[in-house]
Structure P
Amino acid sequence: MNAQGKIETADENENFVALIQAAREDQAMNRTILAIVRLDNFNRESLLQTYISSLQLQGAPYELIEALNYLRDDAIAAKVEKILLD
């Protein structure tokens, strides 16, 4: 949710856009994000829950957690896969 109280879509969220841009520029990150988005919904959700919990325990920035949460959505995951493969 942004400062005006409006729920942002993934492509409006600066943190998500930055995550995908970083994945386009960094091979290791690209492989990691592709591996996540290629999973079926159940396994992607399970992996993200574990990964995000681990990051939170390590004190990862909120912005990273917020961006990763968008990958839970099937449509967003499919779009990210297409973007990263182009």
Structure Q
Amino acid sequence: MRRRVHALEDRAFRLGAATAGGVLFVGAGLAADLARGHMILLGTVCGAGPDPHCGWCFGAAGLALAGLAAVAVAILPERAAAAAPSA
């Protein structure tokens, strides 16, 4: 039998996921700012020519994707467990 989620519990979970998503977006912005400074220091775009991408570029992209996933978890409705077998 599937456990019913209480409305307050669901709201708290979604608020936490949205907050985590916001924090991840802020981290992505900071990493993008540091990547931009690194590109200014190099005088070229990371990944162009002989210079590889720096860790800040990958960090900004990864944090932005993680923030998007957290916000999606907070916004999307709970999926029905139709495919899951009941015990």
Identify the structure, out of P, Q, from whose coordinates Cα Rg over 2.2 N^0.38 Å was calculated to give 1.05. P
Rank structures P, Q by distance in nm of label points 7 Å out along Cα→Cβ at positions 16 and 32 and report only the one at the top, that is, the highest. Q
For -21500 (helix-only ellipticity at 222 nm (-39500 (n - 2.57) for each DSSP H run of 4 or more, over all residues; to 500), calculated) the corresponding structure among P, Q: P
One of P, Q was used to compute relative contact order in percent (Cα under 8 Å, 6 or more apart), and the result was 36. Which label is that? P
Here distance in nm of label points 7 Å out along Cα→Cβ at positions 48 and 72 has been calculated and equals 3.0, so which of P, Q was it run on? Q
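The numbers here are math on the coordinates, done by the rules we state, and not lab data. Just so you know, these numbers come straight off a predicted model, no measurement behind them. Cβ atoms are built from the backbone, for glycine too; each structure is taken alone.
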